[in-house]
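Nothing in this text is a laboratory measurement; each read-out follows from the coordinates by a stated rule. As the structure is a computational prediction, the values presented were derived from the model and not from experiment. Cβ atoms are built from the backbone, for glycine too; each structure is taken alone.
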Structure 1
Amino acid sequence: MLYQLAVPTPIEDVEELRVLEWHVAPGHAFAPGDLVVELETHKAVVEVRAARAGIVRSILAPVGDWQRLGRPLAVVSDTVDEPLPDAADTLAVMHVDFEVT
């Protein structure tokens, strides 16, 4: 199944975050607990970790991009052979664990 990896919500007093660093690349498999992407607010860093295993299929928000809460950052899937959709907004959101530091 295909999912969107989205900017996590809710984060108090935050409307958008900047992509600071990707720790995965398209084609990269990740396991539960793996650090996938670091985002930053104007005051803090947000570490986004996988809550389940998956494969990164496409990165939609490159380093430096600002994204609003809930917007898709990447398309991920359970297997590498699933065809990619035309729009990530229609995909279910993959649950992630995140920590604001």
Structure 2
Amino acid sequence: MSNKKWWLVALVFCLVLATISPLASSSPDGLEKVAEDKGFIGFAGESPFEIVADYAFPGIENEAVATILAGWLGTLLLFTITYGLARLIKSRREGVATR
């Protein structure tokens, strides 16, 4: 499988996971659960910025759909950054190899 097809398969896989993961459980994540159980959840600091607060896409009434859209946005954003960095590193390495 070529590298371009591998990246596409990985992206589709991540988008599928982002689609089904909010439907898996309504329980809080592990760290949040421990913080609640141990009583230190109130010490959590605020994030310096939020692209999509609480994984809920604004303006969407259905909570599951809003969470899925937030997951897609995060997945696509991270994929774009990672893919861009990988291409930059590869082009720099190829430039050094030709010298």
(request) Have a look at 1, 2 and say which one yields 0 for helix-only ellipticity at 222 nm (-39500 (n - 2.57) for each DSSP H run of 4 or more, over all residues; to 500), as calculated. (result) 1
(message) Matching task: 2.8 is the computed value of distance in nm of label points 7 Å out along Cα→Cβ at positions 8 and 80. Pick the structure from 1, 2.
(response) 1
(message) Say we calculate relative contact order in percent (Cα under 8 Å, 6 or more apart) for every structure; which of 1, 2 gives the highest result?
(response) 1
(message) Between 1, 2, which one scores greatest on Kirkwood radius over Cα pairs in Å?
(response) 2
(request) Determine which structure produced the value 0.55 for FRET efficiency 1/(1 + (r/R0)^6) of positions 24 and 48 (r between Cβ atoms, R0 = 30 Å, to 0.05), calculated from the coordinates; the candidates are 1, 2. (result) 2
(message) When log10 I(q)/I(0) by the Debye sum over Cα atoms at q = 0.16, 0.21, 0.23 Å⁻¹, for residues 32-87 alone is computed for each of 1, 2, which one produces -0.72, -0.90, -0.92?
(response) 2
